[in-house]
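Enquirer: Please go over the structures that come below.
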Structure 1
Amino acid sequence: MSKNVFLEPSSLEYQLPNFEEISDESYRAGFYHGCEEQLREIAKIISSQEITFENTIVALERSGQILSRTLLVFFNKSSSDTNDLIDEIDAEISPKLSAHRDGIYLNPALFARVEQLYLARGELGLDSESLWLVEKYYEDFREAGAHLDEESRTSLTQINTRLSELETKFGQLLLADTNDLSILIDNPEELEGLSSSQLASAALAANARGHQGKWLISAVNYSGHPLLSDLRDRELRKKIMEASIVKAGRGNENDTQGLVSEITALRAKRAKILGAKSHSEYVISYQTAKHPDRVDELLRKIAPIAMENAKAEARALQAQIVREGLSFDLESWDWSFYTEKVRQERYNLDIGALTGYFELERTLFDGVFYAATRLYGITFKERSDLKTYHPEARAFEVFNEDGSKLALFIGDFFTRDSKRGGAWMNNLVDQSYLLDQLPVVVNNLNIPKPADGQPSLLTLDEVKTLFHEFGHALHGIFSAVRYPKFSGTSVQRDFVEFPSQVNEMWMFWPEVIENYARHYQSGEPLPVEVIKSLKESETFNEGYETTSYLAATVLDLALHSIEDGQLIEDLWSFEAKVLGEYGLLFDPIPSRYRSTYFSHIFAGGYSAGYYGYIWSEVLDADTVAWFMENGGLTRRNGDYFREALLSRGGSLDSMEMFRNFRGRDSDIAPLLKRRGLVKEVEKLIEG
């Protein structure tokens with residue numbers, strides 16, 4: 001262990017992990033040594049006769065640094081560039097990590113110290129962040145079940161260990177089945193409608209799997225596929241859609257139905273031990289929503305209006321099919337294709353033809369980075385001399401306006417078989433004044449890789465994702481907290497999407513889009529009339545988008561609202577029943593995620609929390625309205641948003657943070673207007 005890279009903080013700039021010295025086996029060694037070291041640190045805390053804030057709470061914050069360094073790097077590796085050995089290590093350490101954490105948070109002697117400090121917190125003379133740290137530690141111990149009797153704590157440890165095994169297995173099976181469901185094309189005529197860059201990416205993907213002269217349509221993690229809007233071959237569209245909605249549910253070795261049933265049952269059992277009716281009640285009680293009934297109220301308010309809009313959109317698409325002299329009924333694999341035809345007719349807007357204006361490098365530097373510079377004064381410098389965890393992961397140094405170092409940002413943009421689907425942000429180093437650490441923040445996306453020498457041309461959705469994920473990155477980059485527990489995005493789960501969704505507003509902001517949306521060949525800017533049409537069409541297809549999202553959200557809540565003793569035996573019948581009850585069962589619009597490939601909730605920490613996107617969007621839309629009211633893209637606005645929200649991490653209550661920023665509680669009207677739910681807005685105005 002003396003040479004293990006995780007034993008000490010990295011000596012590289014920003015404590016960037018020294019990836020040249022990290023082997024896959026380093027993770028196993030770092031994990032076991034880190035656990036042993038942290039247990040010694042915990043034992044030292046408990047053995048102290050005196051109970052103080054410094055020797056208990058701060059000591060807890062300082063503990064486990066070897067383990068933390070190991071896990072931050074390992075879990076980034078396992079999600080963005082896995083292999084058989086990494087999967088093996090993941091399966092090995094996940095249950096042990098769960099047991100290790102329970103050994104700390106279910107330790108009655110340690111909890112007694114935390115509780116004593118919590119009860120006397122008003123007499124400790126602490127600053128506001130330190131006081132909040134005491135309160136959060138007490139809450140975390142209670143949430144874990146430290147206050148329960150020994151038999152209950154033992155049961156919780158057993159359940160948590162088993163859940164960690166199942167959740168790890170879920171992610172691995174899903175990735176395997178997603179890769180298996182990619183579609184290999186021999187006949188180029190089937191690909192009619194795709195652009196030259198899309199064809200080149202598909203050929204490159206096929207080559208990577210040893211299929212020279214063919215094309216591979218890689219499966220994605222959600223229902224549907226980006227290429228459905230362009231492919232003219234209806235049978236191929238059908239094949240892609242049908243494959244997408246059976247992921248990990250085909251009865252093969254990658255099927256996750258049994259895992260879903262066991263995971264939900266165990267989560268319900270754990271909730272009962274912890275005194276809650278269901279897992280959703282247990283989880284949401286610690287979020288800003290506080291109770292599932294409040295979430296249900298919001299969803300039931302929006303669902304019927306969203307479905308009404310979606311069915312109106314469906315009628316328009318069906319009319320387009322009829323106008324073309326065709327007689328088939330609209331199906332899910334037709335929706336994206338005919339949506340673009342109707343969009344073009346209504347707004348004179350061909351979304352597919354716009355990709356030439358959204359080249360990755362220009363969008364990143366002259367769009368995403370440019371907006372951040374204009375708003376916050378920060379600047380970026382690519383550091384090709386810094387070695388990251390993968391050749392495609394690029395490092396950028398981030399500076400404050402005065403030239404001082406702020407953070408290191410790593411962008412890993414392209415899809416590969418070793419990377420899980422979707423897009424996400426995580427840290428390799430957490431910001432903390434206590435530990436003297438600046439943040440190292442990673443964004444992972446899944447953009448198809450272009451052929452050598454060819455530009456990476458983004459779809460409009462990919463542009464949005466780039467801005468969104470960088471919003472998460474900014475939350476980590478601007479973190480300015482003392483304690484690592486509060487670093488960056490360490491906020492309540494249903495608040496975490498708020499800053500990232502706010503950052504999406506800049507993709508269409510006039511000064512920003514005029515700066516980055518230029519044709520990759522001619523350099524000509526995206527025509528003003530096209531930008532105008534894009535703005536005018538923002539609510540177009542929102543019925544579909546909202547309905548698809550809400551369907552996944554209600555599935556998450558329903559799956560986690562079962563009580564102890566209940567078992568979901570027929571998953572497909574369960575899904576149909578739930579969607580029917582909410583009025584969201586509509587064949588042309590599948591749920592964005594079905595249970596068997598819902599990695600957010602079964603392998604990604606969002607269980608009973610997928611509602612957080614729309615819950616956060618209430619705050620986001622209200623904040624966008626604030627920016628609009630106050631002049632938009634200005635340094636004054638950026639500095640205020642950074643100071644009031646982005647820099648605070650989890651160092652105070654999330655909703656208190658929002659109220660401090662906005663001067664009041666949130667207003668739902670801007671969200672409903674954005675989503676095209678105009679009738680609901682009118683009702684609110686009339687009321």
Structure 2
Amino acid sequence: MLRKLPLLLLLVLASLLARPERSHAAPGDTTRVTIFNRRPLTHYGNYDTTAVMPVAGRQYRKVLMHYILGRYACAPGSQYCGSWDYTTRVILRPPAHDSLEMLRIMTPYATDWLATNKTHDYVVDVTDYAPLLVGNPSFRFEYQGYSWGFNVTVRLDFIEGTPPQNPIDVRNVYNGTFAYGRTTDPIENYLPARSLVAPSAGTIALKSLISGHGADPLNCAEFCRRYFSLLVDGQSRGNTFLWRDDCGKNEVYPQTGTWVYNRGNWCPGAVVRRIVQPLTNITTPGQPYTLDINMQAYTASNQASASAQYIWSSQLVTSGAINFRTDASLDEIIAPNSNENYVRENPICGGPQVRLRNLGSNRLTAVTIAYRVKGRGPLQTYNWTGNLSFGRDTLVVLPALATLMNNATGGRFQAWTTNPNGSRDQNAYNDTLTTRFSPSITLPAGFAVALTTNNASVGGFGITNETSWQIVDVAGNVVAQRTNTSPASTYNDPVGLVPGCYSLRVTDSGCDGFAWWASNAGNGTMRIMDNRGSVLNTISGDFGCEYTLNFQVAGVVSGTATAQLQNALDVYPNPSHDGRFTLDLNLAAAQQVQLGVVDALGRRVWSQNLGAVKATVQPLALSSLSPGIYALEVSLADGTKLNRRLVIE
């Protein structure tokens with residue numbers, strides 16, 4: 001009997017681990033189901049399992065999938081044990097239904113993770129699949145890699161409550177791995193027109209995970225920028241480029257390998273973004289329609305060796321009617337936040353950053369955002385105004401908080417929305433968020449920025465180096481900078497600041513930092529030095545496109561003038577997908593105002609004279625500018641300059 005006890009215990013434990021953790025029943029409570037638990041990836045191909053879902057009949061406001069990637073040590077002498085950029089997919093296989101890809105993540109170049117005991121928790125919203133997450137469905141983890149060393153945990157968090165729309169069904173429209181550029185096997189063979197019927201009520205959308213892989217002599221499809229066209233009833237609904245141009249801004253950094261290179265709609269160490277194309281307003285409820293996707297025409301230059309392909313998953317997602325008329329959701333707190341998915345934005349000292357989303361059928365035009373550091377200082381509020389339709393979101397930068405300015409220990413930050421459109425929020429369960437945060441560093445009022453540039457030059461002409469830096473205050477005003485640097489040069493710039501919060505923003509126009517293993521330009525250096533020549537902080541050059549160091553200069557800070565400057569200027573939406581912004585300017589008195597836009601190299605690329613204005617809301621049309629990061633300069637009559645960073649995606 002004693003010999004059988006360990007086996008019995010193991011069986012009981014295994015039974016418990018396979019069942020969901022069910023201890024909650026109230027709105028907002030969470031039931032957790034673990035699908036894979038630190039599963040070592042020891043071979044390429046498929047890893048199949050089943051999992052017991054929560055009791056049927058409950059309603060979930062949100063279902064989140066956590067994908068936690070780690071490393072394990074391979075046995076001595078293992079031939080293949082590395083951490084390259086491999087394709088991984090989590091596929092739901094419900095009975096008597098399509099198998100559906102729920103998420104796709106490319107592993108990072110993580111060869112240094114073992115030494116640092118590092119893991120990363122990717123979080124993806126999979127609420128669309130809730131109707132199929134019942135009973136005991138099968139799951140497949142697909143690993144397209146030829147070497148081992150990763151382990152993976154996959155779990156589902158079911159958060160109870162009423163969703164913005166009740167999810168109804170998800171069906172495949174196009175699904176598979178399709179060759180690209182082959183004349184004998186064109187990709188259009190796999191993307192034919194589909195005859196479908198629109199639901200009589202609710203909404204439909206085409207949601208796609210698409211990533212380009214393989215290469216031919218022109219580096220397609222991994223390293224070439226291509227698009228597809230969506231046609232509904234034969235009418236084109238625009239082109240969508242399958243390209244990620246922001247790999248050098250990856251939150252999982254630095255990595256080894258070629259992580260900064262832009263790719264065919266993916267980056268190493270990043271979730272493949274889902275492309276969402278609403279169909280409700282371009283189809284007739286209850287009536288048939290045709291849906292077709294056409295890829296950009298392309299012929300591989302060497303048909304024999306071409307290996308270009310797209311891994312393609314396009315799904316038709318059907319949802320019910322919008323459940324709330326007024327629902328202002330606080331989707332995420334970007335900063336302050338010590339979560340690993342926000343490392344580039346944190347820690348902060350100045351204005352908190354939150355993402356506001358409208359999940360009500362009425363347009364969201366006004367909401368009050370309240371925020372504080374828990375247990376420290378008074379509550380602060382900010383009145384946001386704008387115009388968000390259902391499902392749209394915006395980044396809101398809140399006025400600076402004194403308890404963040406003078407914080408040496410970190411703590412908990414809380415924010416919540418109130419009074420949307422001057423009325424009661426019909427769904428209070430998505431109004432409030434809390435994060436943990438670490439404090440920003442403290443620098444003296446006087447220091448020096450010591451920069452030695454590498455040999456890289458803009459455009460390869462050997463005149464201007466790719467690296468530059470600026471220091472801005474909480475209102476976005478540039479207080480110090482070094483732009484238009486020369487290759488292989490050393491600069492030592494003294495900086496003097498009053499007490500307050502600041503950001504040192506280092507940018508590299510080549511998006512490969514100033515010290516990267518694959519660069520032929522050598523390594524630069526950057527240090528913050530005190531007045532005695534001691535090093536206060538060292539900036540690592542392996543940052544890709546940009547690096548931000550938020551810091552504070554200790555002392556008594558008057559918040560009145562800062563808040564006035566912060567509230568005088570607003571630009572939205574920011575980022576903009578097409579270069580069209582709205583400028584909202586509120587000044588104490590009418591005066592002459594000059595606008596200017598400066599690119600990352602310090603070049604003025606746009607300007608406009610507003611004349612004498614006091615309060616104005618008007619379009620800011622920058623559609624002629626290429627995607628990238630810019631600085632808007634608003635010059636007032638007394639010489640004051642207000643600045644905002646603009647992002648065109």
Structure 3
Amino acid sequence: MTKRIQTNSNYLNRELSWINFNTRVLSEALDSRTPLLEQAKFSAIFSNNLDEFFMVRVASLKSQVEAGITKTSEDGKTPLDQLKNIRKQILPLIERQQNHYINNLKPSLKKENVYIVDYRELTSPQRIWVDNYFKTAIFPVLTPLAVDQAHPFPFVSNLSLNVAALISDPESNLRQFVRVKVPQKTMERFINIPEHLSEIKKTDIHISIPIEQVVGENLNLLFPGMNIEEHYFFRVTRDADLELRDLEADDLMIALEEGLRKRRMGGEVVRLEVSENIPDDVLELLKEGMDVADDDLYKISGILGIDEISSLSELPITHLKYKQHNGSTHKALIKSQKSLLEDGSIKTEEFESIFSILRRQDILVHHPYDLFSTSIEEFINQAADDPLVMGIKMTLYRISKDSPIIAALIRAAENGKQVMALVELKARFDEDNNIQWAKHLEQSGVHVVYGVIGLKTHTKITLVIRKEKSKLRSYVHIGTGNYNSRTSKIYTDLGLLTTQPEIGQDLVELFNYLTGFSKQQTFRKLLVAPVTLRSGMESLIKREIEHTKQGHIGHIRAKMNSLVDPEIVKLLYEASSRGVKIDLIVRGMCCLYPGIKGLSENITVISIIDRFLEHSRVFWFRNNDNPEVFLGSADWMRRNLDRRVEAITPIEDPKLRKKIEALLDLYLNDNRSSWAMQSDGKFKRTELDKEERRVQDQLIQSWCQ
């Protein structure tokens with residue numbers, strides 16, 4: 001334990017905490033134990049995260065500076081202070097990433113017959129092929145734009161990759177600056193070169209070249225009769241946050257569609273990335289043309305837009321990836337699979353509907369270890385086809401492109417059921433996809449709503465109403481993750497399937513609240529934001545404090561994505577100082593300092609970064625040896641507690657509660673993928689002892705119900 005004196009609050013700046021998180025992501029890319037193609041994936045995730053951070057968080061801070069706002073953050077930093085600290089922290093991370101790409105990843109892949117080559121490295125046959133590819137597949141779609149007195153500096157769209165070139169007229173010696181946008185949406189970033197053109201006679205060789213190099217080396221075809229003096233690459237990041245007023249549903253959709261059009265173009269430039277070797281005169285043209293300050297300039301030693309190396313993970317080289325994990329059907333649901341009945345794998349007399357199983361027991365599912373397709377999708381599919389089901393209501397936050405759940409809801413509506421889908425249009429960076437699905441659902445007869453004005457609906461809930469013996473029974477799913485087939489395979493999420501009447505009635509009333517017919521202020525079992533979640537969580541923490549005052553053991557264990565809320569942080573500090581033991585598993589931002597004598601010496605924080613994105617939220621309270629466990633979609637953040645609609649459900653079945661307790665034990669004992677937060681706010685990778693305990697590997701091998 002270290003004694004630490006602070007002039008400001010005991011609150012870690014959230015932006016720097018986020019950078020700490022992304023540093024841990026980058027570390028997975030740099031870790032030699034990570035398979036090579038997974039290293040590429042983690043490096044891409046690091047860059048993707050950074051893009052969004054600049055588009056939203058950095059853009060917001062810059063707007064505050066430009067507006068003259070000097071109000072300090074919780075830790076006493078002005079917006080300008082934070083921007084300076086962000087730049088100071090990020091510059092060495094980018095250097096580490098590019099150094100790894102150039103000096104580790106590329107050479108290591110080369111040993112595995114995966115070549116990412118530069119244009120100058122091409123053999124004569126390869127160069128002929130690449131140049132012909134340029135002429136036939138790239139050249140026709142390019143639009144070179146000159147900059148002179150008659151042509152102002154062109155608008156450069158958000159996250160676009162571009163070539164900046166200087167060309168000259170051989171007759172007049174007049175030099176001119178030109179910009180060529182590299183096509184990205186319609187073409188692969190890395191162009192695959194036929195392996196038979198390689199001088200290395202090996203099978204299963206993969207050779208590719210970045211498309212921008214192909215464009216840059218063929219500029220002479222775009223400017224015939226001119227001399228191409230030099231060319232360089234640059235990339236722009238713009239403010240992409242959508243500021244929306246509280247509007248009615250129709251107005252909201254119109255405003256979002258207009259906002260998305262603007263986002264695709266982008267707001268003010270918040271970052272300019274350029275090739276490291278770019279000369280000052282070209283750089284000044286770019287900075288002046290886009291009004292970029294020195295503090296927004298980032299020189300890159302390797303390739304720009306490195307997030308696109310994620311495409312390498314699609315190469316069919318199994319030994320360079322994690323061992324494939326397909327998941328399995330929850331054993332309680334095996335005999336409820338319609339597909340097995342239809343293909344004859346189980347007999348008709350063996351089949352049980354998912355509803356009959358849920359009447360008998362609650363079910364806890366854990367994705368991706370439990371298949372999403374044979375649990376949640378099966379639940380909704382059977383609801384769509386069951387003649388006794390009267391209605392289906394669910395919330396949709398981030399929806400996959402080709403969604404079986406959307407198809408099931410449409411089929412349910414066509415079958416005459418009352419179907420309501422709350423589609424959250426303001427799910428950042430998924431707005432366009434959600435708008436299209438909302439329109440499609442409405443056209444198919446599904447009643448689509450857009451939630452409560454002023455709040456984002458983030459909760460993951462489904463309610464199925466079924467008529468049984470002249471009575472209506474509620475079947476419920478409450479989860480931590482989105483109803484998204486794609487992310488269910490790469491995110492870890494928990495969900496409860498139950499027929500508990502009180503939870504069902506709570507969801508009936510919550511959906512009425514969401515559709516605007518109720519202002520429910522109390523719920524029987526659920527903790528609901530923005531109504532009862534904050535007060536409920538605070539009461540649960542205070543109860544542990546009271547138990548310690550009475551001489552009992554106080555203990556809290558919680559797993560979440562982010563811990564940012566200042567009031568919760570203060571309350572956890574108070575609990576620690578009163579003797580409550582607090583074990584936190586926080587994947588991303590954590591704004592409290594653990595292990596400080598007299599303040600947080602009873603708090604430990606770990607972060608798990610591994611092949612699957614840790615996304616589940618679980619809250620466990622010892623409650624004087626009568627533990628209570630909750631799960632749901634909310635983090636301990638202001639936005640989740642106060643500005644979103646969230647639902648947290650208790651897990652009351654003793655067997656399921658023990659299952660979650662055992663799960664928390666596994667996470668807290670991980671010594672391979674976990675990082676321990678130090679009292680200065682930094683994270684240190686947990687060191688291996690005699691035996692490796694990697695929680696995700698253990699769950700792949702052992703998770704069952």
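Enquirer: Thinking only about FRET efficiency 1/(1 + (r/R0)^6) of positions 311 and 375 (r between Cβ atoms, R0 = 41 Å, to 0.05), which of 1, 2, 3 has the largest value?
Expert: With respect to FRET efficiency 1/(1 + (r/R0)^6) of positions 311 and 375 (r between Cβ atoms, R0 = 41 Å, to 0.05), the highest-scoring structure among 1, 2, 3 is 3.
Enquirer: Using the calculated result -16500 for helix-only ellipticity at 222 nm (-39500 (n - 2.57) for each DSSP H run of 4 or more, over all residues; to 500), pick out the matching structure from 1, 2, 3.
Expert: Checking each candidate, the match is 1.
Enquirer: Between 1, 2, 3, which one scores greatest on distance in nm of label points 7 Å out along Cα→Cβ at positions 167 and 183?
Expert: With respect to distance in nm of label points 7 Å out along Cα→Cβ at positions 167 and 183, the highest-scoring structure among 1, 2, 3 is 2.
A short reminder: the numbers here are calculations on the coordinates, not readings from a lab. Everything numeric here is computed off the predicted structure, so don't read it as measured data. Cβ atoms are built from the backbone, for glycine too; each structure is taken alone.
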